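Quick heads-up: structures coming right below.
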Structure P
Amino acid sequence: MSNLSLFLVVFLSGVILVVGGLGLAILISPKSFNPQKGEPYECGIPTHGTSWMQFKAGYYLYAILYLMFDVEAIFLFPWATIVRELGVSGLTSILFFLLILALGLAYAWRKGVLKWK
């Protein structure tokens, strides 16, 4: 089997499975139309006021910082498993990576992003 035919088989299988799953869900899902279903709620309690309210930007900044350091941890685990095989060049590259992340944290700290107001 050539690479192109293998790609086509995998691609078509994926498309057929996705379209088939969605079609089957549409066919066998219960259908009851109730206007109350479209209303937003939180923990089963009806909302008071409008659902479109603004959130503090601090929530987003904390989420972005969390993702930044979560990605750092994801990259450090595989590196730690093969650190001896990489040698000095691997050590310098990971130290450079950590330096960039430390500079990002220092920048956020200096800008006052980590202060909860």
Structure Q
Amino acid sequence: MSSEALIIFFLGGVVMVGAGILASNLLAPKSSNLQKAEPYECGVPTQGTSWIQFRVGYYLFAILFLIFDVETVFIFPWAVAMKKVGLSAFIEILLFLIILGLGLLYAWKKKALKWE
């Protein structure tokens, strides 16, 4: 692929995204009121400040969930193409699963999965 084609492709992407944002700003219905500017708290009015600090355990749990969620995204296409690619794909996915298993073992040992 030549550099001119790459630049045209990039500029085309920027123009398409910009056109989509501009079109949504121009065509979308607008309704502005004070209630829409408030943070959504499941319909229950907030008591005290809404800016509280969460424990780091919540974030670690969410990151671990995302890691293993992404793992499933990689395993499905591999399973579909396994017969076509052969033994090398099996070894690669086995290595991938071992690395993820070691990560899970590390998180388990550090008690990152313990919900308190």
* Structure fact -> Computing P(r) over Cα pairs in 10 Å bins from 0, in percent for each of P, Q, the value 9, 18, 17, 29, 21, 6, 0 comes from structure Q
* Structure fact -> Ranked by distance in nm of label points 7 Å out along Cα→Cβ at positions 11 and 107, the structure on top of P, Q with the greatest value is Q
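Here, each number is a calculation from the coordinates, and none is a lab measurement. Note that the structure is a prediction, hence the values are computed from the model and not measured. Cβ atoms are built from the backbone, for glycine too; each structure is taken alone.
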